[in-house]
Every structure is written in C-alpha cells, then in structure tokens.
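Please go over the structures that come below.
Computed from the coordinates by the stated procedures, all read-outs in this text should not be read as laboratory data. For clarity, every value in this text was computed on a predicted model and none was experimentally measured. Cβ atoms are built from the backbone, for glycine too; each structure is taken alone.
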Structure I
Amino acid sequence: MITVYGIPNCDTVKKARAWLTAQGVDYRFHDFKKQGVPPSQLPAWIEAVGWETLLNRRGTTWRKLDAATQSAVTDAASASALMRAHPSVIRRPVVEWGTQLTVGFDASAWATLAP
C-alpha cells in the first residue's frame, strides 16, 4: 500500500493526491497535523533521502522560526528534533511506494513508480 504523508491544505499535497486519484492509484493518507510524524518512520526517511532533502527551508514554517532555532539545525539529530516538534517543516509530500521513498511531487517520476 502506498502511503502519502503530508498536510491536507498544502497545495503540493493536494496536487499529489489529485494525481494519484486521477491515475486510479489506491493510497493511504497520513495527516501530520492530526496524526503527527510517525516516530518510527522519520529515522528511516532521513537515512533514505538525507535530512537536508527532508527539511523544507523555503516554507513559511521555517521562515517563522527564530534565527537561533534555524542555526541550531546542523545534523540529522537536530533536524529530526525540529521535524518532530514542527511537522510543517518537512518537505511534502513524503510518499512510501513500498520499498521506495519520494519527497515532493514530480508527476513524471511518480509515473514510473505508480502501480
């Protein structure tokens, strides 16, 4: 089963979910706001794609953080702590395609992964 992690009102997540639905792909949606960041998944995501890829430094949540909090993110451990405390700083959507993981929405890449 494909699992899409994100926030329902995020425009990129909306596009991704609409694309999956249009392709007839069944998936499960995990809402960071309601269900939080799965503690067992975050280390695996960081290992798979790197904390730098997973951390969204362009988003509103990141920009609203004070400079000291931003500068304290220097490695996987500090990034992980911030992502658990502020799930909105995770680049979205995070999609588990069985054994593969993608971050962000890329229709052409997804077309090769969708069943």
Structure II
Amino acid sequence: MPIRILNIEPGRPTREQALLRLAEGLANAQKGGVRVLKVIHGYGSTGQGGVLRFAVRSFLRQMKEKGEIKLFVNGEDFTTSDERAWELVKKAPEAKADQDFGKKNRGVTLVLL
C-alpha cells in the first residue's frame, strides 16, 4: 500500500487550523486502512523552523503516548542511521521508496498508524 500524503500547509493555516486538519487527516487515514501517513507541514518561511512543525510533532507525541499511533519519524531523522526510521521501514517497506528517505527534510513527518 502506498504512503498517503497529508499536506496541512496550504493557505498558511493557524496552529489550530493545522492541528484540526491533522486530526481529521489521521482519522480518515486510519478509517481507510492506511499504514503510513506523510504529513507535510513545512519547515517555516524564516528557515528557523515553523510553528506548524513544532505543533504537529507535539500533537503526534501525545498521540503516541496515548497509543493512538504506533510511531512517528521526523523528516530530518528519516535516514538509514535512525532506529525509528528502520522500525518504520520494517513494518511498512514501502516507506523506503519514499522520495524523502535519506533527504533530511525538516518539512515532513512520517506516521505509522
């Protein structure tokens, strides 16, 4: 099954709007039997890191702690040397073929549902 992409960045949403898009996207992906969701949140226009990136990752951390997702991998860690990235690839081999694998893209986060 291919990785589903959820782009929450268009239209420059507020933190709250982006988290609502994320929650809805995760729920729809889970209902649809998706194994891996790639969330595009952007890195931030200043090059310093954006509000959405931090908000998304905090939200996913809470979901992981509650057992609502299996794991998530930050784009910059989605490499051959990261333990969580390899756990993701073992459970969803299609992830290794993703264009961001090994690219250290801070504007994305991958979620194993």
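In this comparison of I, II, the computed figure 32 for relative contact order in percent (Cα under 8 Å, 6 or more apart) is attributed to II. To test your reading of the models, identify which of I, II gives 11.2, 37 for Rg and Dmax of the Cα atoms in Å, for residues 52-99 alone when calculated. Comparing all candidates, it corresponds to I. From I, II, which structure was log10 I(q)/I(0) by the Debye sum over Cα atoms at q = 0.19, 0.28, 0.31 Å⁻¹, for residues 4-59 alone = -0.62, -1.16, -1.32 calculated on? That value comes from structure II.
Of structures I, II, the largest value of distance in nm of label points 7 Å out along Cα→Cβ at positions 20 and 36 belongs to II.
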